[in-house]
1. Given 0.75 as the derived value for FRET efficiency 1/(1 + (r/R0)^6) of positions 20 and 60 (r between Cβ atoms, R0 = 25 Å, to 0.05), which of the supplied structures I, II does it correspond to?
2. For relative contact order in percent (Cα under 8 Å, 6 or more apart), which structure out of I, II has the highest calculated value?
3. Work out percent of Cα pairs over 14 Å apart, for residues 36-83 alone for each of structures I, II, then name the structure with the largest result.
4. As an exercise: helix-only ellipticity at 222 nm (-39500 (n - 2.57) for each DSSP H run of 4 or more, over all residues; to 500), calculated from one structure in I, II, equals -12500. Which structure is it?
Structure I
Amino acid sequence: MTEPITVVKRPIEVEAIRFAEDGANWMECLQFVDDSKCEIIAGSDGPGSEHARIYTLEGVMRCEPGDWIIRGVKGEFYPCKPDIFEQTYEEAANA
């Protein structure tokens, strides 16, 4: 039986944009992702209830206002919840 090993994620730089809590920066998010890979869906509860659908390598994922959108090392996009983002990423020194 193979035993599990402990590994550390390699440090890589990726780009990310935060989908504003009020959804106000939806145009910037579309420009970042490329509108062929992302749709902004108007919320039924009026302004500020928008969400995004991001076409990822694993399928369509929902991105809520406040979530981060990350461009991965192969140019792929995916959403990330704020708490996971804060635990996993920090701003690059050259930013």
Structure II
Amino acid sequence: MATFVSLINWTEEGIHNFADTVKRNDDAKALAERLGGRLEHSYWTVGQYDLVTVADFPDDETATAFLLAVGGGGHVRTTTLRAYDAGEVSAIVGKVT
């Protein structure tokens, strides 16, 4: 599974409906599972981003489909980063050393 960290901001609609944020997160978890992934962690934050999530998906295409579906709901905009653990980075470095 590939890991993705998403930095999330509410849209105007999202902040207007802030009281539904936990339900929307539960819906996102269910969607991730239907797609074969897992929304591992969700954190509501103060500062530049409103939420930060960590998710695992079988591949980049599945992660992208998930993000399109979540963003298409109109409540959030995402900036997503592909994350690598130490073992993955060691394998990557091993390709060029």
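What follows draws every value from the coordinates through simple rules; no lab data is involved. Note that the structure is a prediction, hence the values are computed from the model and not measured. Cβ atoms are built from the backbone, for glycine too; each structure is taken alone.
1. The correct label is I.
2. Evaluating relative contact order in percent (Cα under 8 Å, 6 or more apart) on every structure, the highest lands on II.
3. II
4. Among I, II, the structure yielding -12500 for helix-only ellipticity at 222 nm (-39500 (n - 2.57) for each DSSP H run of 4 or more, over all residues; to 500) is II.
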